[in-house]
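**Student:** Take a look at these structures.
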Structure 1
Amino acid sequence: MVDMSVVLPVASCALDPDEEGHRQRIIAAKDALGNRVLILGHHYQRDSIIEHADATGDSFSLSRLAADSIAEHIVFCGVHFMAESADILTAPNQVVSMPTTRAGCSMADMANVPDVEECWATLIDEFGLLDPANRENPDLPAADEDAFLVPVTYMNSSAALKSFVGRHGGIVCTSTNARGVLEWALERAGGNGKVLFFPDQHLGRNTALGMGFQERDMAVWTPGELWDEDSIQSARFILWHGYCSVHQRFTVDQIDRLRTSYPDVQIVVHPECSREVVDVADANGSTDYIRRYCDEAPSGSIIGVGTEINLVQRLDAQYLDKSIICLDDSVCPCSTMYMIHPRFLAEQLEAILGGNLNRNVISVDEETAENASIALNRMLATL
């Protein structure tokens, strides 16, 4: 086990003196609503939210659970783009809401439709690429001589961007299936085409490198900055200059320090981390992969994890025969996830119970949802 004389990361979030009161309000409202409501909790939520969740998971798995549910009301304890995806996938008679609509995602906000459209137009006009939307069937593989620009958006993006991708023959990916999706996109780009990947450059880069591509096969697009013609011309992947504010915090130095203290430590990180961190880790994968990695590690293992602290601490509490440690020694939870407070969850459930059915509702317009569904369904077909 870990020598506790070594200082390990500890979450430093002040307790709410009214937390037990919020908890009792949530329990009472949830009991009164019964199966009319389904509470979904993302892995990165605090424990005082997770304890009330009917299901926990990553963003896409929770959205699919919502779609399979018969509940009238889906209360999504995550961030905005997740609730949008749930609304797209659920039935028209189901209402998706959040405890607070202020819970956004900084990475998702790094790519917006106007900036992506400007990038798209530049790549089409300046580099002789073609829009897959003009193909008779963009779902079919392209020929070796073709040069299509295929857009791929990470699940961590707005419904508007998923809609853009759907309109232009593109596809959505998750951190679990990114490799299969990029293989799909390359086949539809043709031998002379390119893949435009947004918003997270690190997931795109790490996935492409894992497929055998080199850094020279990638160019980074930064909105508002001059682009390098030669690097874009030679690239197969155009990576949007976006990143996760949590996974950006993890460094090689943190891993080195942990290995100095614990030579037998195993390091597993999320692929949203930088290439340098992924390269020196023992393994990398999605949140579900990290959970399985910890589950399958032998008793007595020391595991350093590069992902959000709430999940790491929950794993450490679950596996008492192992020591599971967050890499970052100045721990900070995902600030936007942390906006989902028990008081807000209590208020949302009480509003539903009281008949206020418009509070914090997430509703994607029909046209946006239809095009986003095309991109999501393409992803499902690759699974």
Structure 2
Amino acid sequence: MFNEEHQLTPLRWAMVGGGRGSEIGHAHRAAAQRDGLFQLVAGAFDLDAERGRDFGTRLGVDAQRCYPDYASMLRAEAVRDDGIQAVSIATPNSTHYAIGLAALKAGLHVICEKPVTFTVAEAQQLKAEAQARGLVFGVMYGYSGYPMLHQARAMVQAGELGDIRLVNMQFAHGFHSQPVEQTSSGAKWRTSPAVSGPTYVLGDLGTHTFHLGQFITGLKVERLLCHRQSFVATRAPLEDNAQVLLQYQSGAVGSLWASAVNAGSMHQQKIRIVGEKASLEWWDEYPNQLRHEVQNQPVRILERGMGYLATDDPGVACNRIGGGHAEGFFESWANLYHRYATAMHGAAGGLWYPDIDDGIEGVRLLECCVESADNDGAWVAF
């Protein structure tokens, strides 16, 4: 069971972006403050400075520490005795690199939305800066805090599936089957190449489930091919649907389907891992369960919080309430923020969390997919 009796001093924390009406901003704040390990003391919440100040003060932030932009926040906080120690970046993709680099140069730990940059070269520069300064750079792959995904990883590592043969991944909702970007500001920037980058659903959705595949299996991609479509034609050149085939260095193969036009679907983020002896399947609409299928045996549905799981694994054992009660999205994020705080205090002791290396692999996926799709689905070395 989760132990809330930590001995860590709350980190003085700020946000860039995530202002009024931001669903993802609320997710960051709810997760970061869940365990009392982060205290929101400053922010540059909005491009509209007055709106951002009004929003921040309603959250309890001092009006003088609600800044008009990230640059002025970093300058002002740097000269305060009680200045911020960490910052979360919840802004559109095009801004991640500049804000992240500036925050690192200001000596701050960083938690950034994905994709972390537009290019692998930029992401590698962030890694080098963080390493040189001894700072944590977390990338918010928020689904990887679910205990049952850590259970899947433990089972793969224990050899319960045998050699992995197939990894099938998908994140395919239907909420953008129509041109919703005409009325939705969030959808508008996600379909703008200047702001979203070289991809839409691959970067917005596909990187999530790709990361889960990497995290659970530990497999390394050797090459991939990608076909992508803009079924809502005005979104071109960005895709609202993409299909990717992967070949791993081990000889295993994989597939990834990312879509925002899967009409009628709520979420459909699933991952299925097939080994020589058994298979595992997880669906984020039923996050407390893991389907375990052994050849010639009845299907087993493993439930979060039960004693038969790999409870010596901290990722499996971080239950915030006993089995039978539902845990969900916010608990997954809070589990990751707890790990980030532990690492920022230098007390991680090998505790896993999604970091800049995971962010680099996500950007590499996007670069390779674009290269492949632009060359009529040619195989591209990863």
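Rule-based calculations on the coordinates, nothing more; no lab input. Because the structure is predicted, anything quoted here is derived from the model rather than measured. Cβ atoms are built from the backbone, for glycine too; each structure is taken alone.
**Student:** To test your reading of the models, identify which of 1, 2 gives 63, 57, 35 for Cα extents along the principal axes in Å when calculated.
**Tutor:** Comparing all candidates, it corresponds to 1.
**Student:** Then there is this: Computing mean count of other Cβ atoms within 10 Å over residues 169-176 gives 25.5 for which of 1, 2?
**Tutor:** Computing mean count of other Cβ atoms within 10 Å over residues 169-176 on every structure in 1, 2 gives 25.5 only for 1.
**Student:** While we're looking at this one, here's another question. Check the numbers for distance in nm of label points 7 Å out along Cα→Cβ at positions 289 and 321 across 1, 2 and tell me which is largest.
**Tutor:** Comparing 1, 2 by distance in nm of label points 7 Å out along Cα→Cβ at positions 289 and 321, the maximum is at 1.
**Student:** Taking distance in nm of label points 7 Å out along Cα→Cβ at positions 17 and 329 as the criterion, which structure among 1, 2 has the greatest value?
**Tutor:** Once distance in nm of label points 7 Å out along Cα→Cβ at positions 17 and 329 is worked out for each structure, 1 has the highest.
**Student:** With helix-only ellipticity at 222 nm (-39500 (n - 2.57) for each DSSP H run of 4 or more, over all residues; to 500) coming out at -12500, pick the structure among 1, 2 it was computed from.
**Tutor:** So the calculation was done on 1.
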